[in-house]
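**Student:** In what follows, structures are represented as structure tokens.
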Structure 1
Amino acid sequence: MTGPAITLLIVAILLVWGGLIGSISYLRARAEVDPSTLPPLPDDVVDEARQQQEAHPTRDT
């Protein structure tokens, strides 16, 4: 690869990864939803989530 090609590759990589890191840090600092202001979940949703987390019974055949 030539010098200008390597330079352009480095600039492109820095632009993409820098944008990704900048976007993630911005969203972490300024979240749209504050989890402490959310209403509680309905009981049926909580029960369903709890059932999905439990281990399923296995059959020993």
Structure 2
Amino acid sequence: MDVLAIARLSTTIAETGTKEDVGMTMLKKQQDMQKSAMTQILDGIQPPQNLPAHLGNKINTTA
């Protein structure tokens, strides 16, 4: 390998690492935003009235 090939390889590896870091950061930011939105939605749900105390306390999220 010549010096230029080594330099190109090094630059490519560095750019790939940076792109992956940015991608992971954006993924985590998106997950935080979705968590915040869902928390607001779930906090806004009013429990049904006139039901026994053991009903209407949980939301099935696996359906």
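Read-outs throughout are calculated quantities, based only on the coordinates presented, and are distinct from any laboratory measurement. What you see is a predicted model; the values in this text were computed from it and never measured. Cβ atoms are built from the backbone, for glycine too; each structure is taken alone.
**Student:** For mean count of other Cβ atoms within 10 Å over residues 34-41, find whichever of 1, 2 sits highest and give me its label.
**Tutor:** 2
**Student:** While we're on this one: Name the one structure among 1, 2 that volume of the Cα convex hull per residue in Å³ of 169 was derived from.
**Tutor:** 1
**Student:** Given a computed value of -21500 for helix-only ellipticity at 222 nm (-39500 (n - 2.57) for each DSSP H run of 4 or more, over all residues; to 500), which structure among 1, 2 does it belong to?
**Tutor:** 1
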